[in-house]
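Computed from the coordinates by the stated procedures, all read-outs in this text should not be read as laboratory data. These figures come from a predicted structure and were not determined experimentally. Cβ atoms are built from the backbone, for glycine too; each structure is taken alone.
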Structure 1
Amino acid sequence: MVYQKVDFDDAVAVFGAYCRAKGLSDRTIQTYEFALGRLRQWLQDRSYGPAIPQRQDLRLFVSPIC
């Protein structure tokens, strides 16, 4: 079996294809794409680059700012 390294943009593209194949509405897909775009920008602002975020990264992203 051959594994290919996948970056964030690749994962988003695969997720979008999956959503379209499942027949999700265009509005739902747009909402997901918007949220993933915000996550991508947040990761770039913290110099993560196009890497796949880890669980702790996602927790920081969704945590409220106090």
Structure 2
Amino acid sequence: MMMFDAADEFMRKEVTPHHARYEKKDYKLVEDNMRKAGEMGLFSVTVPEEYGGMGMPFSVGMLVTDKLS
């Protein structure tokens, strides 16, 4: 599943290696990573296409959400 794999890769490359910075409340890092995830479409998986989302099933959205959490 492409979106799940994208979320997994994002977490492995952009989030997990910087765990200590998150613990220290590095809000700039949080902002940057939230922006990257949004640009990748990770927040609009289940949003209908006519509203700029991907229109994928709820189950795909839940898998992506689980991976990001």
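Quick check: 40 is what I get for relative contact order in percent (Cα under 8 Å, 6 or more apart), calculated from one of 1, 2. Which structure matches? Numbers along the way, then the final one.
Values: 1: 40; 2: 35.
The structure behind it is 1.
Look at distance in nm of label points 7 Å out along Cα→Cβ at positions 3 and 27 for each of 1, 2: the largest one is in 1. Figure out for me which of the structures 1, 2 the number -20500 belongs to, where helix-only ellipticity at 222 nm (-39500 (n - 2.57) for each DSSP H run of 4 or more, over all residues; to 500) was derived from the coordinates. Only one of 1, 2 returns -20500 for helix-only ellipticity at 222 nm (-39500 (n - 2.57) for each DSSP H run of 4 or more, over all residues; to 500), namely 1. Calculating mean projected area of the Cα convex hull in nm² for structures 1, 2 picks out 1 as the one with the greatest value.
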